[in-house]
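Each structure below is given as structure tokens.
Since every read-out is calculated from the coordinates, none of them should be taken as a lab result. These numbers come from a predicted model, not from an experiment. Cβ atoms are built from the backbone, for glycine too; each structure is taken alone.
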Structure P
Amino acid sequence: MTEQRPALQLCHVGRTEAGGIESGFVIENVNFTCEAGTWTALAGPAAAGKTSVLRCAAGLDPVTAGEVRLAAGLRLAHVGLRPVTEQLATIGTLGSALGQLAAGEAEMLHGALHRLDLWEERDTPVLGLTESRQRAAAVAIAVADAPDVLLADDLTSGLPPAGAAAVLDLLRDLVDRQGLCVVSSAADLASLERADAVVLLADGRVVETRVMP
């Protein structure tokens, strides 16, 4: 049996406050591994460190201890770690984005727009969409780039139940069918139910890692 290669590893990762180690750690000794074709959910109370872990994994915040390892040749994307308007700032409409993509990526975006009920709004300026629709559009744009690893924060924030379910189901299908590795913060039961593993955080540290049945 061939051993599966880790897609993303956080190896005893820590990040201190701006004032240095004397000011304390934002996250400390965070250690877990994510395989291709799996979904890892980060859970825990507010200020547990979920967003900080994701930002460090994405390279948006500096790691001051340990190491983030992305397997060689893999492509990483993230959504929700920057303002949605910033992520979509260079996109006029979803329809225009379709016309600028290579065939495979355009097909992926086309499918995502239908899955997320955005097809009828493809010619509406994305910054003119409602905030929740912008969030769904950001997910569609992120997966259209065909990343190997997707980091996602507050995936379903502000979305109505049907819209939230559509986003979660789309990503679960990409995990199962295309081997996408997803690492996301989980704020609700629906997000946890889609995950293969849950990393529970408290006060910036991992307190439990659980494989879901």
Structure Q
Amino acid sequence: MDKVKTENTELEILEAAKDVFQQKGMDGARMQEIADKANINKALLHYYYRSKQLLFEAVFKSAFSLLAPQLNKVLNDDSALFEKIENFTANYVSFVIKHPYLPNFVIQELTRNPEFVQTLRAQPNFPSMEKFSNQVSESIAKGEIREIEAEQLLINILSLNIFPFIGQPLLMALINVDKEKYSKILLDRKTEVSSFIINSIKI
């Protein structure tokens, strides 16, 4: 029971910290506030995480571990290139609708502390570009797609999928829609993005 209680307490801390970090960022968050939200005392919080930086890194790694499999699917699964683009777009949009805090949280904190990406790169689940690059080269050689750098294609895929979520308030104002209409637009992105990208590269 002690082990279960320990695991539950740690999960409650991470969930509370996620909410506070999401609202206030690393600099604005306070350990006392996180402890209060997790319904524990500050001493117990420090028993699990000696500093706010260590707690933040645990929350960030947890958040990135949710995103990493989505990136690995587009980079490393065995599906054909066009199918891979279609699957990634559909899965990513569905995934972020369920976890709306993730894109802003990850991008905000990588901007604040870009060196932290080196810590992420050391994780075993960090995505690798090698297989995707080879697949793009093979598709070009077969005459299936136009000449394009794999890095540029990946940036296009990620940008078109991510920005509608991190730029939501601005985009809602620019196109003058409410949240209900914008939610419909996001769902339509499941097919709109993949169609746009595929049509831009196929021969």
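Summary table
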{"read-out": "Which entry (P, Q) yields the derived value 22 for relative contact order in percent (Cα under 8 Å, 6 or more apart)", "value": "Q"}
{"read-out": "Parent structure of the calculated result 2.6, given that distance in nm of label points 7 Å out along Cα→Cβ at positions 135 and 167 is the read-out and P, Q the choices", "value": "Q"}
{"read-out": "Parent structure of the calculated result 0.60, given that FRET efficiency 1/(1 + (r/R0)^6) of positions 87 and 103 (r between Cβ atoms, R0 = 25 Å, to 0.05) is the read-out and P, Q the choices", "value": "P"}
{"read-out": "Read-out distance in nm of label points 7 Å out along Cα→Cβ at positions 47 and 183, computed value 4.1, structure in P, Q", "value": "Q"}
{"read-out": "Winner on mean count of other Cβ atoms within 10 Å over residues 71-78 once structures P, Q are ranked, highest first", "value": "Q"}
{"read-out": "For 17.7 (Kirkwood radius over Cα pairs in Å, calculated) the corresponding structure among P, Q", "value": "P"}
{"read-out": "Of the structures P, Q, the one that -9500 was derived from, the read-out being helix-only ellipticity at 222 nm (-39500 (n - 2.57) for each DSSP H run of 4 or more, over all residues; to 500)", "value": "P"}
